[in-house]
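Listed after this line are the structures, all set down as structure tokens.
Since every read-out is calculated from the coordinates, none of them should be taken as a lab result. Because the structure is a prediction, the values reported are computed rather than measured. Cβ atoms are built from the backbone, for glycine too; each structure is taken alone.
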Structure I
Amino acid sequence: MRSALAIAVAVLAALPAVLVRSGNLAAPVEVATLFYGVAIVGAAFAMSWAAEAAEHDIPRALALTVVALLAVFPEYAVDIVFAFKAGADPSFAPYATANMTGSNRLLLGLGWPTVSVLAWLARGQRQIRLTRDAVLPLLFLGIATLYSFSLPLRASISPIDSVILIAVFGVYALLAARQGTQEPDLIGPAARIGRLPTAARRLSVLALFVFAGVVIALSAEPFADGLVHTGARLGIDEFLLVQWLAPLASETPEFLVAALLALRGKAVTGITLLLSAKVNQWTLLIGSLPLAFSLGAGHLAGLPLDARQTGEVLLTAAQSLFGVAVLASLSFELSEAMLLAGIFVAQLIAGGVLRAALHESESANIELYVVSIVYIVLGLLFLFHARDTLRRLVRGDRTVMEPTDLDGEAEQPYAA
């Protein structure tokens, strides 16, 4: 009953937005933006449940490409709208970068630590030992992260970057498909849908996909425009609003699934889920922006990065490097999670105060570089600390990867 109620709530959450979009309900721009944001959250949950349940019927190789694209579609939709608009109106370019950097930093700065903290609160677990399922996404996140440092150096994200980053994801998906097939470990509404008879399950999955796709198509553009207009009307920095509010709407399902897994004693699975999501974002999301920008411009062109965007992308790359370095030892300590969250929150507050309260844009840009250096230095230190583990991985020593979590309960891999 709880699962059925959750699905009903996700569907009903889109009703006000549909009424506003169709002209049957009048609302101020601030209220309409809220309605569109709630609709995207509901659609994101529906898409997530459908994508997970579909793994019962879709071959793993196909699931890793098609289903992964569908599952991340809600969080890409708003960003692609901004990038497309930027092709015709360059003033929208900063918002495309804002949404991309915000979603990436939220996933790592809050998502990973949340799993660690919940594992500690629920089971007293102060350390999460990663399994071999996390090694492949960790490797490809490292590759994508190293490449991403070239973006701020060139002050643009070009169509060539799209080709390279999408190719990196393609190779990752291909290698992941060869790791074997496991029964998906589903929870909540996805598990409820997965237990249905074959015909009913497939029909339910299709219905949720259609519902989510229609709602996102109706809501993405007015939500994107509404965020900008709401910020201007309320005197809030539009960039900060786009950077943090929009990603919160689309990241909620992934955060909730990972949190529930941690509470169920499957913290490793939760971290692996968020790690895979980070690979998707750091390859597909970035790679899609120049393509959308080129479509909006009517010709091939790179998404430009101004001084602020250059710093934001550098900071996101530096945080990603630190995240990879933290997990390079194939463990995730509670203290490391707190450090990761602490730096993220401190930077978020400092940047917000400098820009929104003190209006010190130049100082805020310098702050981005200072925190980036902190991340890079810490990342190098953690990589040095994990050098023995990395050597053993390079030599192919499989004993370095523990098959169980610290509590001794074997975990089932989670296909993200």
Structure II
Amino acid sequence: MVSKNAYLIVNLLNHIVSGMSDLLRTETSPDLLQRERAPVYDFDYYRSDDIAANGQDAYFHLKKNAPPLFWTEHNGGHWVVNSAELAIEVLKQPNLYSNRFLSIPTNPNLPQLIPQMLDPPEQRYYRNILKPFFDAKKVDPVVPRITALANQVIDSVIEVGECEFVNGVAAPFALRVFMELFGFPVEKFDYIRDLEFSFFTKATDRELQKQVSGQILQLIGELIVARRAEPRDDWISKWIHQEYEGGKLSDRELMSMSFMMFLAGLDTVANALSFGMRHLAHDTAMRQRMIDDPSCVPAAVEELLRRYTFVALPRYVTHETQLGGLTLAEGDSILVPLMQISWDDRVAPDPEAVMLDRPPCKHAAFGSGVHMCPGLHFARKELAIFYQLWFEKIGHFHQIGPEAPNTMRGGTVIAVKELNLGWR
């Protein structure tokens, strides 16, 4: 039985990896390389010292100083959108600005993530499959379990009086919620946490990220084999056994969708919590409001998500077009920082400020357009539950020591790498 399962897993991995390598392979034409682009502005979204010091500050600097649309020579050369208006224009036209790659420059070693790397109309089929699992009504039944997991994580550090929040609290909380919902066995917690951490920290090393991707796919393949044999009340079991319009999902579809969930489900909530707690450690008045009036927590969640939006989306031009008065060539890459939408002065005056009483406004922390994050209802609920329990149990807290110059991880997803907090 073990050898049969191992054989199936190997076949699954070979099938998905061989299929993805052809799908993701891209070539740059000589004409594309020779074409001159302007205006040019010096910005490296991966390795900039400004990003490493403070990612959001670096993008605010762009907002204030760079053109609305510019070309950078870094990372193979690509456009950067630097205005809310142009960002929304790009994200509303997925057939012109494709989502088929998730990095700039493209990384042929990464498997395709369904539905995130598909464009309409193909993308809609898979979004409709995911929709019932992430509907707002699906959140309420799991609130008790999310609450219990938040209590466990907070209780594990409360008596110590201090913690390294990112890896000691935020990541374990987000990971445990995801593992229970999706179906990963809890005994693999440490291994899965190490894989997730390695995947994002190795983003600029293609060979190492390829190795980590293979380990993640191996883990997912094993889970598919186990749940196909013995279904449980978890998401992966339902994906495997449920009938859809086109029949059951193929092994390749299951692997791809699961890989997408693995990355999105672990990183988003942990990052949002880390940025939020980093701000709250220095905002005494906001902490006091959240302690005194827990009903303001949902508003705090939205304002912190707006102010500390941390995702920049890669897009690829499918044919020559005009954007912001400039000509973009077919095959050009374009980076769309979602923070430029969240910081739109027209809908959020004084966008750098965190205002708990700010009138409701649309932000783009969960994306914009057809690729908006399907798990936004779960993420909001996780964040609200965590903040409320933290302030009930711990109350005021502060950041310990000065931050290192290399505080944040750059890339498409900015992240706080370390945050030391104390409450005594």
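Here distance in nm of label points 7 Å out along Cα→Cβ at positions 42 and 122 was calculated and came to 4.1; which of the structures I, II was it taken from?
Comparing all candidates, it corresponds to II.
Name the one structure among I, II that helix-only ellipticity at 222 nm (-39500 (n - 2.57) for each DSSP H run of 4 or more, over all residues; to 500) of -24000 was derived from.
Only one of I, II returns -24000 for helix-only ellipticity at 222 nm (-39500 (n - 2.57) for each DSSP H run of 4 or more, over all residues; to 500), namely I.
Ranked by distance in nm of label points 7 Å out along Cα→Cβ at positions 82 and 370, which of I, II sits at the highest value?
Of structures I, II, the maximum of distance in nm of label points 7 Å out along Cα→Cβ at positions 82 and 370 occurs in II.
Which one of I, II has FRET efficiency 1/(1 + (r/R0)^6) of positions 90 and 386 (r between Cβ atoms, R0 = 30 Å, to 0.05), as calculated from the coordinates, equal to 0.35?
This figure was derived from II.
3.8 is what came out when distance in nm of label points 7 Å out along Cα→Cβ at positions 282 and 298 was calculated for one structure; which of I, II is it?
It must be structure I, since only it matches.
Assign the value 30, calculated as relative contact order in percent (Cα under 8 Å, 6 or more apart), to the correct structure from I, II.
I
With distance in nm of label points 7 Å out along Cα→Cβ at positions 98 and 178 coming out at 2.7, pick the structure among I, II it was computed from.
The read-out was computed on structure II.
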